[in-house]
Structure I
Amino acid sequence: MAPSNKGLLKIAQGKSRLAEIPIPDVPDDSILVRTVAVAINPTDWQTLDEAPTPAFTYSLLGVDAAGIVVEVGKGVTKNFKKGERVAGFSHGANDRNPVTGAFANYILMKGDLTLRIPPKMSFEDAATLPCGLATVGLGFYRHLELPFLNYPVDAKTGGPFILIYGGSSATGSLAIQVAKLSGLTVITTASPRNFDFVKSLGADHVFDYHDPEVGTKINAITSNTLHLVFDTIAVPSSSAISAQALSTSPTSKLLYVTLLSVPMSRPDVETIFFLAYTVSGEEFEMEGEVWPASKEDNLLARRFVGVCDELLREGRIKTHPVSKREGGLEGILGGMMEMKEGKISGQKLVYRINDEE
């Protein structure tokens with residue numbers, strides 16, 4: 001019997017449906033993957049709630065997945081073979097290309113942006129990585145203008161300060177580790193219950209974001225020299241704390257890089273809002289705004305994925321704690337709503353979609 005495909009689709013603003021869909025044809029730059037596990041990200045519910053373009057009919061939801069290679073496009077330069085275990089980042093809820101999401105039995109991944117799963121890593125753990133690593137790589141080495149992390153990595157210490165706001169978030173936990181590998185001195189924020197966790201990842205200084213003096217305290221511990229902020233939470237309070245923490249010295253370029261568009265009160269701070277979807281190298285549209293294709297972002301991401309393959313193989317990147325949920329594709333929407341309602345902290349929701357064989 002020929003395999004069938006089922007996926008969780010966005011059918012209108014805020015509305016989804018589980019439906020039978022065709023197994024997609026494989027573009028030259030992509031691989032076809034039989035999905036084993038998927039992970040939920042904030043962008044999943046955010047893009048479901050966004051108004052689609054006028055020409056919208058449906059789109060496949062989801063960005064993070066791990067599975068088994070079924071077919072390799074002829075333009076993929078990484079030497080993937082059928083049956084390999086991989087994890088990748090797909091552009092879910094893509095109005096321009098509705099088949100590129102992750103929440104289905106068979107999905108497409110950009111071949112040269114796809115990670116190899118180390119032998120001892122589970123599909124569930126691997127599914128937590130792709131979107132977060134793409135976000136960190138682009139945020140650090142493009143927008144924060146850090147020197148690229150080349151392999152082999154000889155992690156130095158004592159480098160410039162960086163504030164990673166939201167260190168116990170899934171992206172924040174990866175950002176701490178990559179920042180340490182890049183030689184930076186890491187300051188992060190978290191709830192006290194997550195202090196030990198972020199310290200175990202390498203954070204040098206941890207502050208409780210509930211503390212009304214947290215911004216001032218961060219500024220003090222850096223002796224007014226902080227000029228790099230990577231905000232994984234991106235709400236008005238995180239922007240306000242970052243504004244207090246950043247240096248007031250006119251001699252340093254101040255960069256506030258954020259995953260959502262939030263106002264920054266200081267005009268002397270360069271605020272950069274970005275989306276990791278640009279790593280695809282393709283133009284896309286969200287809520288009426290067209291994001292142009294970026295060859296630069298695509299090439300950077302391809303380089304960074306190659307470095308991450310080696311770091312994962314060596315066990316130098318830890319995955320985020322997972323909460324394994326039941327229900328497969330049928331259970332995903334409930335998990336998305338839990339995340340939207342702020343009920344998830346310090347864990348990544350992961351769903352098993354298919355058996356490994």
Structure II
Amino acid sequence: MSNTFREYLKKIGSGVHTGRDLTRSESADAMKLMLLAEATPAQIGAFLMVHRIKRPTPEELAGMLDTYAELGPKLAIDRLAFDYPVTVLGTPYDGRSRTAPVTTLTTLILATVGVPVVLHGGQAMPTKYGVPLITLWQGLGVDFSRLSLEESQTMLEKTGLTFVYLPNHFPEAHHLVPYREQIGKRPPLATLELMWAPCSSSDVHIVSGFVHPPTENLFRETLKLRNFHYFTTVKGLEGSCDLPQSRTAIIGINQPKHDPEWQRLHLHSQDYNLSSKDVPLESTEQLLKQMQQVLHGEDNPLMPLAIYNSGFYLWRCGVCDNLNVAFDQAKTLLTSGRVKQKLQDISK
């Protein structure tokens with residue numbers, strides 16, 4: 001048992017009137033004690049549940065991310081031979097269960113035009129046990145789970161796309177996954193991983209998906225505390241970075257050296273002659289078939305969603321000057337076979 005951790009637990013778990021938030025340094029230390037298993041399972045479970053109830057502060061989340069930066073994997077990005085900053089997509093680790101994801105197609109398109117992308121996650125995970133990104137990549141012929149961290153680094157340098165796979169690259173964090181099942185609710189870890197950038201520098205573009213509006217404010221405050229100023233927030237499908245078509249896409253854009261630095265953007269897919277319906281996730285097999293059709297330039301229900309999302313990110317990452325041009329370029333990239341060729345290059 002960790003006596004230090006017990007004091008942290010007492011501090012946040014003393015109730016509405018006497019409980020207090022942890023400082024950033026205390027939160028960083030608490031995260032370290034959990035990752036290194038110096039806190040007992042009972043202590044860890046209690047801590048995660050108390051934090052779930054009281055809600056973590058930006059300072060507490062920043063402290064936890066400080067420890068992720070200290071103990072976790074870090075891809076070297078300072079000398080990459082690309083014209084655009086690395087984009088890190090923060091997608092819920094427990095996957096998708098209701099709507100078809102197009103994150104893999106979006107990242108392929110970005111990589112095709114020279115925008116380097118870093119993804120991270122694990123296998124199917126509680127509480128949702130939805131389809132994780134790693135499974136979709138495997139279905140497309142790219143098994144990131146077999147790569148060492150060094151090989152993942154090489155993949156990023158050569159192809160502009162890579163995946164930090166939790167079980168192999170950050171086992172300390174992976175060992176905390178069972179607590180999600182045991183407490184039955186997403187712990188604060190599920191929030192911080194949406195902002196985590198497993199990179200050697202803060203000079204990246206972080207995209208964080210969310211469901212509940214208060215979470216977006218947590219993102220903004222936490223990222224600024226950690227000196228990340230180029231980021232995008234998306235009220236996406238099932239909390240992902242995928243823009244919805246059936247409702248207004250609510251997006252937050254933080255751009256350093258712009259006035260104002262923070263801007264709100266509302267997008268409607270029908271304004272760009274794209275579908276106004278989300279694509280249901282019927283099965284992993286059906287989704288992979290649809291994705292292959294899109295990569296071959298065939299029109300199907302997934303194609304408008306892929307164009308809408310990849311077009312937005314082409315614009316947001318600075319490849320295109322306006323959204324109309326970006327949507328046209330996304331369609332051209334898919335129908336010309338360039339994205340399919342990029343997938344073949346990555347899978348070699």
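Throughout, read-outs are computed from the coordinates displayed, never taken from laboratory work. Everything quoted here is computed from the prediction, not taken from an experiment. Cβ atoms are built from the backbone, for glycine too; each structure is taken alone.
If we compute FRET efficiency 1/(1 + (r/R0)^6) of positions 189 and 261 (r between Cβ atoms, R0 = 30 Å, to 0.05) for structures I, II, which one ends up with the highest value?
Sorting by FRET efficiency 1/(1 + (r/R0)^6) of positions 189 and 261 (r between Cβ atoms, R0 = 30 Å, to 0.05) in descending order puts I first.
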Taking mean count of other Cβ atoms within 10 Å over residues 165-172 for each of I, II, which is largest? I
Distance in nm of label points 7 Å out along Cα→Cβ at positions 157 and 333: greatest across I, II for structure I
Could you figure out which one of I, II the value -7500 for helix-only ellipticity at 222 nm (-39500 (n - 2.57) for each DSSP H run of 4 or more, over all residues; to 500) was computed from? I
If we compute distance in nm of label points 7 Å out along Cα→Cβ at positions 221 and 301 for structures I, II, which one ends up with the highest value? II
Working back from 20.4 (mean count of other Cβ atoms within 10 Å over residues 133-140, computed), options I, II, answer is structure II
